[in-house]
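Throughout, read-outs are computed from the coordinates displayed, never taken from laboratory work. Just so we're clear, the structure is a prediction, and the values are computed from it rather than from any experiment. Cβ atoms are built from the backbone, for glycine too; each structure is taken alone.
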Structure P
Amino acid sequence: MIAMDERSPDHAWWQRGVIYQIYPRSFQDSDGDGIGDLAGIERRLDYLVALGVDAVWLSPIYPSPMADFGYDVADYCDVDPIFGDLAGFDRLLAAVHARGLKLILDFVPNHTSDRHPWFEESRASRDSAKRDWYIWRDPAPGGGPPNNWISDFGGPAWEWDGATGQYYLHAFLKEQPDLNWRNPQVGAAMREALRFWLDRGVDGFRIDVLWHIVKDAAFPDNPLNPAWTPAMTERDKVLQLHSTDQPEAHAISADFRALADGYGGKVLIGEIFLPNDRHARWYGTAERPQVHLPFNFQLIECAWNAAGLRRTIAEYEASLPRFGWPNWVIGSHDAPRIAARLGEAQARVAAMLVLTLRGTPTLYQGDELGIGEVPIPPERIRDPQHFRQPHLGIGRDRSRTPMPWDASPFAGFSAVEPWLPLNPDWPRRNVANQAGDPGSMLALYRRLLGLRRAHPALSVGSLHLLEAEDEVLAYERRAGDERLLVALNLGSAPRRLPLPTDAAIDETVGTTLVDPSTGPELAPDEGRIVRLARAR
């Protein structure tokens, strides 16, 4: 048995709670333009209360040309008219807080839009006062880009600016120039943007691509990736040794934390894609903490088998600093839907997994309905990542489709055709239909979220991994005198319910099955939560 102990007797709201990500374009349209907005989110807040989540994270709502649908920010201190205005944001924030929920905003510090006034001034001339706010470099000695860095969306990470005779760096689209965080004026301006929203009362930030934020000052070539194949993204031709995860970035992360801590009770979530040892560094130290939650995406990427998941959980937990709080994610606006990846039966098991592991879960809108693969006709594809590398089929539109609320025209999302297609089974797979079906995926999520609230062992207790049969992942959660066994059958055959030698079954607390099982065997594709009693 491997044990991960509860490490603090006191827990903040973001440790006890569950975060729910909303992609604002696709949650609820209130003004009939086919695109979701802030007023639509406000209209649906009672749904989130009934679901049982604790905090809402909004993908970017800032003014933007929408080259990358809001991750190209043109003003950090306003709201894009597509979504509403600042007055509407304040109403939404008040409505969120009135329901006992928290509101987390997306913050995009690595880059801006090329139409941000800062960049327009920067590219005006080499003598511009803001020239050094971005990363400009002369061509390589033989001509061409300054080095071999590759954009995450494919192609060179450098764009030529003929007017000033230099290249500028962009880790993503050319419309998203990277800021130069080695210039202290950039940091000062971005911290003012954070204060703008903190002063309005937001409860924290999810920080986009935090590990990208500083680059090697010498700009050397990245090493070639010897494992690259044409089935991989163009970005993966090189190892991003010099263009990401630089030591200086941790001081910036710590400054963000100090700023947030000055407001009390806020949370910072960092988007980090790194191996465990490097990932854990983004917690900082006890004396100089960084983000509260470096996002852990391993459940999205790892092989779905019991041995692999057990190893993933154990190694991740072992990597955490003593003060570090774990977190888990099974879906996002960038990743394929969990039900599309695993099928509905195992998506139910995945729901139990993410909501019973130690740490803070983040859920993504629509996964609680079991939305699966959504085909996007070629003429309706919107994601720029698809157009940069269409042969790879990595477009993100399939995870950003509108929320289906009911069986009325356009699924109650809008009065007109939505900006992206609905899931093809929306007349059946929608909130209204599932809300009245005790066997639905939505009903399962509500039960699991209710169990987290009712049982401290599931929300803040210690975790103890157990030995089990093949295809079974099992662990105990403990708090005080309560012991709960979570057993997940990842296979299609019945398996024995594993029990610790010193324990007996008291009662079944929860199951993923429509018809609950209480016997000594796990049914195929079953997840079960059992209260344990001391063996006689």
Structure Q
Amino acid sequence: MLSTSIRFSLSQKSLEDFSLIKVTGADRESFFQGQVTNDLSTLAQHEGQLTARLNRSGKLQSIFFIAKLTDCLFLLCPKELSSQIKEDFEKFIIMDDVILENISSELWLRFNYFLNKESTEPTSTEASFNLNFYGLNAGLYFTKHPSIKLTNEDELEDLRILNGWPKWGVDITEANFINDSYLNEIAISYKKGCFLGQETVAKIENNRGAAYYPVLLKLDKNLNLSHLKKYDFQIESENELRKAGTLLYQVEDILQVLLFRDFRVTGRKLNLIIGETNFLATVMPLPFYTTFKKSDIALELYHFGVNAFQANNLEEAIDYMKLALSFDDKLADAYESLGVILGRIEKFEEAIVWMDKLTLVSPDSVMAHTNKSLYLMRLGKIEEAEAEKSLATIKSFAVFGQEAKQKKIILENIQKKDEEILRREKMFLQVLEIDDQDTIALFGIADILFQRKSFESAIFNLEKVIQVDPKYSTAYLLLGKALEASGNASKAQVTYQAGIIVASKRGDMMPANEMQSRLNQLIMGTSFN
């Protein structure tokens, strides 16, 4: 059952390879805000985040977690970097009131700590903070819990790889920029303001990013390539073999690789060569598991429950729904589903309990009263059933009123949007009167024509854009969409193929990824005809 995974269950892990530094002093937060890559100001109390320390040239000095508590900060550091981190920061403390001290204590992580029925609130004897660790909800504690199971270390390492979290000394060193690893997504804020090395890494980020960057590749067939770890692989491009990247890890049929920017297009199929082995693989983005927040995990479990219900595995469906509510006790659909499933197996009294819980989290729910009325009727409680039916009717009127308000708001927004389109159209036409080859104005008019479903006119303008500027990547995307809408799927495929090459070379990954996705759909559609 999927709920036994460490992603969905309570477990604990010893952090014997980490050390803790306590930071006190009135200037602690302002000092670290200017020294580290991530944005300390976004943290809530008792919350931690992964961050990094760079040198003046933008190279990595260290990585660690930083957490905000009421009266201090905590730095959770890889043990091998702990002394260096403390000494490095102390060099920069001149006039600031900041004190760093090592904490000698056992350190334990509890994954999905909130599933523990005992109190997990920080106390004077066990201060903790919460953090994202390898894409898991975790809490840091100073003691081992006597009854919580130990984390499956093999599964945890697989999850680290699939979610792209790098290890110091293994995947990254002082030779790397933060841009070279998935730290660029999880350990830096480019909007927070200045920090040491910020100018260099921001320049790399704004200029196409790293040449080689970690992504996932899904193999088309079972193939064990783990013995080729750290080997370079090639791809045939423009009639010659080019280095495409480096194999880092394999987890079942998924590879983590460093891939050259020209090929980093989500959904693109690559025919790769490594040593004497050829293999076909599809590009996937990191992380593999996109759900981290408790509410997202709850929704994932809810959908597992729906699938189990549709397969008539009712007990399994009930387990999933209850587990979903352990992650998010405000998930109204899970309460309703539990009531429906229990009603299906004629556990009416238990189903009524869940309908009552639904009314607490969703007071406007019509189905809570409708279902409860049905179940009371089946139990022979006619008067109570009629009372619930009346409540359902009253709330349905309230829902209709809300829907009318929403419809009015939608119509007002459509009117505002139409007015804005007319304003933009007038502006673009004025520009084209002065310069009929202005690509921004041509694209803007084409976008408006596309929205009005004037596809042939949009195509004419977009082809002109590409003729004037063959590197205008978003023009290829919109042209492909217009060709699709006009029924010319074959020409749309050719347009997307050309656009993907242009966009990936420019580092315009959003249009490149969307074009690849639409191209894949067209190819699949063609193959089924």
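The table that follows gives values for the structure above.
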quantity: Per Kirkwood radius over Cα pairs in Å, for residues 150-429 alone, the highest-valued of structures P, Q; calculated: Q
quantity: Structure with the greatest value (metric volume of the Cα convex hull per residue in Å³, for residues 54-309 alone, set P, Q); calculated: Q
quantity: Distance in nm of label points 7 Å out along Cα→Cβ at positions 38 and 470 from the coordinates reads 4.5; which among P, Q; calculated: Q
quantity: Label whose coordinates, when relative contact order in percent (Cα under 8 Å, 6 or more apart) is calculated, return 10 (choices P, Q); calculated: Q
quantity: Among P, Q, structure where Rg and Dmax of the Cα atoms in Å as derived comes to 23.6, 82; calculated: P
quantity: Label whose coordinates, when helix-only ellipticity at 222 nm (-39500 (n - 2.57) for each DSSP H run of 4 or more, over all residues; to 500) is calculated, return -15000 (choices P, Q); calculated: Q
